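In what follows, structures are represented as structure tokens.
Only the coordinates and a few stated rules stand behind these numbers; no lab work does. What you see is a predicted model, and the numbers here were worked out from it, not measured in a lab. Cβ atoms are built from the backbone, for glycine too; each structure is taken alone.
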Structure P
Amino acid sequence: MYKCMIMEFAILSYLLVLIQLISVIVVVAYLLTRSRIFSEVLDGHPAVKTQVILILVFGALSIYGTISGIEFMGAIVNVRDLGPMLAGLLGGPVVGIGAGLIGAAYRLSLEGFTVYACALATVLAGFFGGIIWLGCRRRFAGITIAVLFAILMEGFHMILVLALCRPFDQAVIVVSAVALPIILANAAGMFVFAFIVENLQNERKMQAERDTLLREMERKNTELAIAAEIQKSFLPDTITQIEGYDIAAKSVMAKEVGGDFFDVIPLEVVPLGTGKLGIMIADVSGKGIPAALFMALSRIVVRVNATWYASKPAAAIRDANTIISHDSKSGMFVTLFYGLMDSTSHTFTYVNAGHNPPIHYSAADNTLSELEATGIAMGVLDDAQYTQDTVQMAQGDLLILYTDGITEAEDYQLEMFGLEQLKKVILATHTLPSSDIVEAILAAVSAFTGDHPQSDDITLMVIRSQ
């Protein structure tokens, strides 16, 4: 009973001393993980210089594990193998064996009846660690494998002592006293270091994910900026006026760029004829650069066909639709309203290709009517047919052309601004100039939505007959 108590006390004492030793080793190893060279280690491709540094550092730690050990019956209770094990797990067989040879050489210089078994175990610790590194595809094995390796390696170390050291009885006494503290201490040291490495790997992974996310956000922001520039470049800088009419228009871009656009034909380049003006407003499906490019295509195609079919809006939209449909390979489409304003006859001849019906205010009876669709959205069917209709524009009449960014604008309760509220604003402001009506409608929408973010582009055009 007394001998057992002494043995238990000795084992506990050895364990406490060994834990102190591994604390120093782990601190040094941790500082190494924070150095610039350690990124090569985590990448699995340490340069020759890095391998040499690992060999020297972990070899020195192996020597330290011996120097700071406790002498017991001609053997040394130590954590010498921890350095080479770590070296192998981090840098491969060459690094592990190199560190093991340094630790083994120093152990050989101290002699003792366990000298050869301990020296051999130190070299094998580095070698086996390197084999595990190769088996894990040149990566650190992780906490579970690393700790299990430390336990098995130190168990194997004890078997070598029993197999090679003589006298055998003395070897049995040594192993009985030191096996448990050595195994536990090395396993604890391996656990702490493996935990540090795994956390470092997780940090690198999270950093890589953050970098990827930032690059993606930067790419998206760049894409949206490009799309916004494309969209902005195709909007008229000034609104061409025609005798007898007051025209005003404005676009308010959302955070995500869409494909809203408006146009007045001609600007200064190709007149349609004396006293005539082409009016267009449209909304392309989708967002970002694809929508902006599709918008640019649609605008150019419609503009060219409008100048070709000067007095035939339906024919212009029909041929434009055929071209757009052939080029629309991604399922995109555009709702568009195009009309021909004639100051001589005071008429507005239009084609509504699936767009939000513009609102006609009649000054004669103070009523509102809608210019319904005369065909489907462009880009859906290449042989779609379109008809045109005409509305008389008497003095004081208004035409309000808009995209769904107005009527579908939402407040914080996700309720929409709606067509009825738009009509109320029109009736309340119908005596104002076109530009003032535009600002009044936009102000009403803004007041309705409040702080709720704008989810779609808003484009608005008001035409007053004078």
Structure Q
Amino acid sequence: MNDILRRKLSNVPVRPGCYIMRDRRGEIIYVGKAVNLRRRVLSYFRAGARHPPKVRSMVNCVEDIEFLVVRNDAEALLTEASLIKRYKPRFNILMRDDKRYLALRADPGEDFPGFSECRIVRDDGALYFGPFPSSPVVRAARDFAEEHYGLRSCRVLVPDAETHRHCHEDVVRRCSAPCMGRISSRDYKARFDEACAFLRGERPETLAALKDRMREAAGKGDYEEAARLRDIHAALDELIRSRARARKTPEMKREEAAAGLRQLAAAVGLDSPPRIIECVDISNLFGTHSVASMVVAVDGIPDRRRYRRFKIKTVEGADDPRSMGEVVSRRYNPEGELAGKNPDASLFICDGGITQLRAARRAFASVGRSDIPTCGLAKRMEEIVLDDGREPVLLPRDSPALAIITRLRDEAHRFAITYHRALRERTIRESALDAVPGIGPAKKTALLRTFKSVRGIAAAGEDAVAAAAGVNIETARAVLRACFRK
């Protein structure tokens, strides 16, 4: 156990909250919750504790730990779920159980989207809200959103007059009845967008009005309705607070970052601590969809406003060094796409070894910017690689300098992988149209421009597809069959 961890374990709060465990690289490896943080956290490190193998492996990896104190167990649950969704710690995946909490799902690609309950959050283009601390709470939140904004609750894909024959939602629940044409698709989606903004906590005035309705119901003696509104208000308030708390996950403190930058300057050979650090990572899959990400830290703290991503244009196949050179040229070419948009880096870091570093240095020279300090970060030993004849620099595992650059490198990797995955999935989705006879590149482009996605095409009618692509009804039906298969 290092000194940092020992010091933090001596001051664990005796309060409900979440604990965040990091490994030697500063990567979050586990997020947990507890009614009593001190009792729960110290149980991991108790002498003679007989943990299962997976827990023992996790404890052996812990180099640092942080705490988020909350008001109660329900808020701890929501905060934990938000943090796990955001960071995807590997030990949470290894040690997960079958208990999943309810969330709300909505697909904005539908003509008349509505909310449904789910327990699994998928990467399927839908919107998810939650998780909620209990089933009654999520159902109450859904009921209020549907009632307040006039959204449908029927489960048919496209509601119509036949659906309305067996439905009285417009009478008993204030549904806007899009199936009867009482509201246009555009106006309905405006209501849906407002409901989503409300569930995200972006409409505090609606939450305040909900509280006024609760008080009004109580004043009239309608205590059952007042209790229902109270529960909805409490659930949404809890959810909004947990989201805000998750966004404020403790990052490296300013004073710790400043010390790390001084160490980094000494290791690399800079005259002063690097105020602006840029880190670039290349990502591809067997040479396809090659992309790059550039993440930026200012004073050691990531600044997401300055992040950039690049689709590699001049390199065929998996050639990371040449791709790195392209990124440098596009970033620092005085006549390029990013000229004058961001201040120059005080230190430029390549994710990789000496070959990526040398390619970057050649690119800097080609655009007349050899003055920008550059180094590489090799993955195997977390070494700082230099191109001036010096041996690679191996920083202490608990040094704040190593924490700064490895967290930045991991962030660059995450950002690149996210972009690469999005391009790959879009290609897979759009390939559904390639197998349809009579649909060439021009008609495919027309369909995607009109309906935005394969899902949008699948929700359209035969006549609309035929008109958009300029094809007959038989071809339009073939298009819809291909889209539904996807």
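Computed quantities for the displayed model
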{"read-out": "Structure (P, Q) behind the derived value -19500 of helix-only ellipticity at 222 nm (-39500 (n - 2.57) for each DSSP H run of 4 or more, over all residues; to 500)", "value": "P"}
{"read-out": "For mean count of other Cβ atoms within 10 Å over residues 137-144 computed as 15.0, the structure of P, Q it came from", "value": "P"}
{"read-out": "Structure (P, Q) behind the derived value 26.9, 82 of Rg and Dmax of the Cα atoms in Å", "value": "Q"}
{"read-out": "Highest-scoring label, criterion being distance in nm of label points 7 Å out along Cα→Cβ at positions 209 and 313, among P, Q", "value": "P"}
{"read-out": "Which entry (P, Q) yields the derived value 20.2 for Kirkwood radius over Cα pairs in Å, for residues 177-304 alone", "value": "Q"}
{"read-out": "Of the structures P, Q, the one that 13.5 was derived from, the read-out being mean count of other Cβ atoms within 10 Å over residues 33-40", "value": "P"}
